[in-house]
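Nothing in this text is a laboratory measurement; each read-out follows from the coordinates by a stated rule. These numbers were taken from a predicted model, which means no experiment stands behind them. Cβ atoms are built from the backbone, for glycine too; each structure is taken alone.
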Structure 1
Amino acid sequence: MVKSAYIHIPFCKKICSYCDFCKVFYNTNFCKRYLLAMEKEIHDYYQNEELDTIYIGGGTPSSLSILELEKLFQILSIFRRSNHCEITIEANFDSITKEKIDLFKKYGVNRISFGLETTHDWILQKMNRCLDLDYVKEIISYCKRIGIDNINVDLMYAFPGESLEDVEEDVSFILSLDVCHISTYSLILEEHTKLYLDNVKTISEELDSNMYQRICVLLKDYVHYETSNFAKDDKYSKHNLCYWKNKEYYGFGLGASGYYGDIRYSNTRSMTHYLQDKYRYQEEKLSIYDKMEYEVILNLRTKWGISKSAFFISYGKKLEDVYSYSDLVERGYLIEKDDYVMIPYSYWYLSNEILVLLLEEFHDE
């Protein structure tokens, strides 16, 4: 049963040079029409389930005006929410205001994810971003003061020309904010982004690895519960855990994706089509083996790994009968601990390579 919903707001006041997410420049006329189209999509597909998580991402949801945000939350009021529902919204510091935070609080938002990325002006300039560090501190403090203390801050590293010392300074600043969740992302040069088109070169794999390892050491007081995510006080991202545990979820909005029953789907990235109520772009009907592969890939991103008993309950097959992983255990790339199979922490940086090796050992019975 679906217990989560992702809502995509594609509008941005600025387009970051590294971003390959579905986004468009903010336009108040398009925004009004977009919200009406999304309202219709939700009415067409939502089956009245009680939701445990709602995640409003983008794009930059905080780029919307107060009136537009009011309309958005009124649309989302159709969702039935559990008593412990986690409601997250993404925000950038150059478009957030205390008035908007008050509005989030009014409509039940209890978690905010802020895109900080870096504290260094020269990197921000190349990212086509701007940041006032004093304002960052002020906004974080205000969120806590009004009772929204479940806060995530994003850190991006491995930018061309960036040093290990630059990354340490970024982490030090984020630690000074005393937030309960930190997400870290190594820069990937995606096609069609400005950085890719400008033929920017990535840093060496060795330096990337050193940055990752250094971040892990600096965030030792947090629980490193997923390859790129750190939390304290058990403030894991419940919504993202839905993905990593391979649970079903709705995806509403331009370019959103979802998983419902035997179908994984992606919405159109064409604003023209979306405003014409042509929402779905692609649907993939999953076989049992497709589902098992998603289960393995996603579960092994986390510190808990994959439960062999849960796998058997879900698919009627033993994990070891579907994937021959004993050799990977012998080589130290996987660990078996009680009911669980996991990637040892020392090899998390190589998790993608290990997953490739594991999937090569698939047996279609």
Structure 2
Amino acid sequence: MSAPTHERLSVAVTGMNATDNPAPGVAVIRAIRAACPECRAIGLAYGALDPGDYMDGIADHVYLIPYPSQGAEVFLERLEAIHARTPIDVFVPTLDAELATILKIRARLGELGIKTFLPDESALERRGKERLHELNRDGIPVPAAAVLTDPAHIPALAEEVRFPLLVKGRFYDAYVAHNPAEVAHWYDVIASKWGLPVILQTFVSGQEFDVVGVGDGEGGLIGAVPMRKMQLTDKGKAWGGVTVHAPDLERLTAELVRVLRWRGPFEAEYIRAAGDGRPWLIEVNPRFPAWVYLSVGAGRNLPWAVVRLALGEAVAPMPPAEPGIMFLRHSLDQITTLADYEALAVYGELHREEIGP
């Protein structure tokens, strides 16, 4: 079967939440629409109260999907039903916790004609928070870390990592701890929410920078946009930022992609140490961040590059992004109707255009 033309291209995207801790889905769809206004966007939502479900100009169709924790077969069965209703050409997942499940069914999605551009299991595991510090062996500067699965080991591990330290969940959340009692508290909070292991990482004081990028899967970097955070929420999420000229971060990110042979989107988080300005890699998220629409503003539409790569199209490496481009996130009241909410909550789907090929 030949690849669909862009005029009839249908792209499904997860992560439709758009609160003060937004998921990336709305930004990814906006970026795709910026490059392909005629494309059809399918929002795959985990909740009927996700604001992105109802935003004008975002998704043409919205479907509720089961949480990945319900199992790969349940997840696949729902995608098959959605694909039968509104055919999907490209699937772009945007949440960390989805990827392990989606990688299990990637081949079967391909058999259905649903294309993806995702990392392999080995690369996904190597960038995991519990193994990230191992990249020091490859010359990538990562703070010392230890994996915690039993609170009885806190005193020994805290001495190994040294205070202050970050207490991190496997998928999300990070808290600064200054003593073993604080580690124990945050361990309980994270373990109850995200499960084990909990990761202890040496805290590096300094300026935060993030780099969103796309790897080609062969060790090459398709494009990257570095950003300095300017505003943070109480959860530490970027509420404003500006693109920067940071050749050292771009070189380090290119080396990270080469070492991991990363395929698909990612976000690399760095701290530039307050003392000597040295950049430390503190996290690698295996998907686009919620601020990825900034890449469009900087002239480097990375979500659209992923769609094209999934379709098998050649995408040339992009030059450095323009510095000095800002984003400022804002809140607004999303107006919808009870009828639309009921359609999604009761029937699991909401349509803004006629269903058809």
- Query: For which of the structures 1, 2 does the calculation of helix-only ellipticity at 222 nm (-39500 (n - 2.57) for each DSSP H run of 4 or more, over all residues; to 500) return -11000?
  - Reply: 1
- Item | relative contact order in percent (Cα under 8 Å, 6 or more apart) from the coordinates reads 19; which among 1, 2 | 2
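If distance in nm of label points 7 Å out along Cα→Cβ at positions 129 and 185 is computed to be 0.8, which of 1, 2 is the source?
This value belongs to structure 1.
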- Note on the structure: Candidates 1, 2; percent of Cα pairs over 28 Å apart computed = 48; producing structure is 1
- Query: Given structures 1, 2, which gives the highest value for distance in nm of label points 7 Å out along Cα→Cβ at positions 41 and 177?
  - Reply: 2
